[in-house]
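Structures given as structure tokens follow.
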Structure P
Amino acid sequence: MTMPSRRTFLKTATLAASTVAAPGWAQSGYPNRPIKLICPWPAGGSSDQVMRALADATGRVLGGTMVVENKPGASGMLGPNELVSAKPDGYTLSQLTIGVMRLPHMQKTLFNPLVDFTYIACLTGYTFGLAVRADSPFKGIKDLVTYAKTHPGKFAYGSTGTGTTPHLAVEEFALKAGIELQHVPFKGSSDGLQALLGGHINAHSDATGWAPHVDAGTMRLLATYGSRRTKRWSQVPTLQELGFETVSDSPFGIGAPRGMDPALTKLLDESFKKALDDPQVVASFEKYDQPTVYMGSEEYTRFAQQTFVKEKRLIDRLGLGKAS
């Protein structure tokens, strides 16, 4: 029998060792089954449509299938909640909004955002604004403020949930304007918009779920909350330029359970990054006036840590912190 050379033996041994040491996800040919991407908002809204475009494109990059599962309610926290008990195997992912870094300061949550998630990548950001029906007597923010000062608590506005950016941006504006408004939380964009169209509330604060209605002339956009006017609705002022010192730029990304293998995290990060160039994703961002806001895993993790501290200052300023 011919004995293998020392070089051949070492090469074979090294290959065998690397195969044994490879994590389970790599050995199984990840992904070998559908990846669940949780959208913590109702189906049909702007967030849902953007997430579906991202899921389709990222699934193709990975050579597998990524399926969106809607879990609306709890101010967008049902997706993050599920990550706490899921396996870090790359088959359960969720959208993470700024609310993940904010809600723990307002109420008891199932997670600690500093330790319970693997931050995969930040991808884009919302454009937020306050919309009214086209036949509303409120033609601009000035009309709203004038009415609210003479009718405290009578102006009712909806949002996508307590503690979300659409809620807190309006509360900060109201604080700066010296007015009292009535907040009506909804599970998501579509519910709030239906309530507005039905005349049950005076306005709805939301991401660009109102966009088709504004463009169709059935709703009027009073103001947006970003640091600058949007490209698409350039005629609409920001709350900041109107003198209310309120700015809410709100990037969001994708998270996974804590303890994920760094190599798998990198694979998912790179795959989502490539998906940002997909025509379907680009079109969905343009439809809802969402800019690309990419941060890789390390940068996104640092952003989450810094934002957690920043959001506490906002919550304390608004007097909305949880009781100790």
Structure Q
Amino acid sequence: MKQLGNSSLSVSDLIVGGNVFGWTIGEEKSFELLDAWLAHDINTIDTSDNYSHWGTGLKGGESETVLGHWIKKRKCRSRVVIATKFGGTYSENTSRNISAAYARQAIDRSLKRLQTDYIDLYQVHHDDEQTSVEETIEVLNEFVLAGKVRAIGVSNMNAGKIAASIEYSRLHQLAAYVSIQPEYNLVFRDKYEQQYAALAEKYGLGVMPYFSLASGFLSGKYRRGEEALLQTTARKDFVRKYINDDSWKVLECLEMLSKKKNQSMASIAIRWVMQQTGVTAPIVSATSIEQLHDLVSVRTFELSAGEINDLK
């Protein structure tokens, strides 16, 4: 277990991405994978109240519901660390909302779906320009005082507003963000490295990168000239943004290193994220036991400084 920033909360060295639960895999398969993650002592699960509204016939909340059923059936609440989020969109007709009134509704809905009376890490999913820093921090502090939340974090918010939020918390002795959840991987680096890395260091924030495999692009399932394959995956809308000449070059280098080390491209891509300065634990998703075992293998090797440099 690794301490999450300056907080008292600890997380596993890999964090389970819960967006697949109730979306690309059903409840039975989700239970099988959750059991396997826990058997490997990977007990931190990241989800959101709007996962996965983009799926056909889905409306959001499915992932939390699956997790709640699993926690109840396995009676394992004390063994898992649940990180969920609020404030994102549920459909094209809804807007992001992190107001106090909305947050109070959102947390109670999440607690009900998760079948628990507390959330370990409650995170702002997306910024809402209409809501002030003060309003959001005040209501999150209310949740901490009420025992509904152990710690608070933030995902998609600009660095300046995160800093302002933490400064407000410190000034008024309120609960402060202890973590950030940025997008960060081998083919999407600049935003974290130029905006968030220094922020995390300054305020002692835990860093839990999402899309560590670039929505599957870094797993090696796609090749230059075979972009038509994107049409066969449920993640096609997420993957498209990574397709460019620089990304193909990274993928080619990743493939060579994979053969050299006799490790999968996915495990090397995850290992690269794990070894970046300031990173606490990357978020990873699996839809099969085989994928899960491959991801867990990142614990068995390290990348040398030269190998990391080769991937730049």
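Every read-out reported here was derived from the displayed coordinates using simple, explicitly stated rules and does not represent laboratory data. Worth saying up front: this structure is predicted, and the values here are computed from it rather than measured. Cβ atoms are built from the backbone, for glycine too; each structure is taken alone.
Taking mean count of other Cβ atoms within 10 Å over residues 148-155 for each of P, Q, which is largest? Please list the in-between numbers first.
Values: P: 13.0; Q: 22.8.
Once mean count of other Cβ atoms within 10 Å over residues 148-155 is worked out for each structure, Q has the highest.
Distance in nm of label points 7 Å out along Cα→Cβ at positions 132 and 196 was computed and gave 2.7; which structure, P, Q, did it come from? Walk me through the intermediate numbers first.
Values: P: 1.2; Q: 2.7.
Corresponding structure: Q.
Computing FRET efficiency 1/(1 + (r/R0)^6) of positions 84 and 252 (r between Cβ atoms, R0 = 25 Å, to 0.05) gives 0.85 for which of P, Q? Working shown, then result.
Numbers: P: 0.85; Q: 0.10.
Structure P accounts for this read-out.
With distance in nm of label points 7 Å out along Cα→Cβ at positions 172 and 276 as the yardstick, tell me which of P, Q scores highest. Don't skip to the end; give the middle numbers.
Working: P: 2.3; Q: 3.3.
Top value of distance in nm of label points 7 Å out along Cα→Cβ at positions 172 and 276 goes to structure Q.
For distance in nm of label points 7 Å out along Cα→Cβ at positions 220 and 284, find whichever of P, Q sits highest and give me its label.
On the way: P: 3.3; Q: 1.4.
Once distance in nm of label points 7 Å out along Cα→Cβ at positions 220 and 284 is worked out for each structure, P has the highest.
With FRET efficiency 1/(1 + (r/R0)^6) of positions 116 and 180 (r between Cβ atoms, R0 = 35 Å, to 0.05) computed per structure, which member of P, Q shows the largest figure? Walk me through the numbers before you get to the answer.
Values: P: 0.45; Q: 0.90.
Evaluating FRET efficiency 1/(1 + (r/R0)^6) of positions 116 and 180 (r between Cβ atoms, R0 = 35 Å, to 0.05) on every structure, the highest lands on Q.
So relative contact order in percent (Cα under 8 Å, 6 or more apart), computed for just one structure, reads 18; which one of P, Q is that? The partial results should precede the final answer.
Numbers: P: 26; Q: 18.
This value belongs to structure Q.
P, Q: which one has Cα Rg over 2.2 N^0.38 Å, as calculated, at 0.97? Each step should come with its number before you reach the end.
Working: P: 1.15; Q: 0.97.
Checking each candidate, the match is Q.
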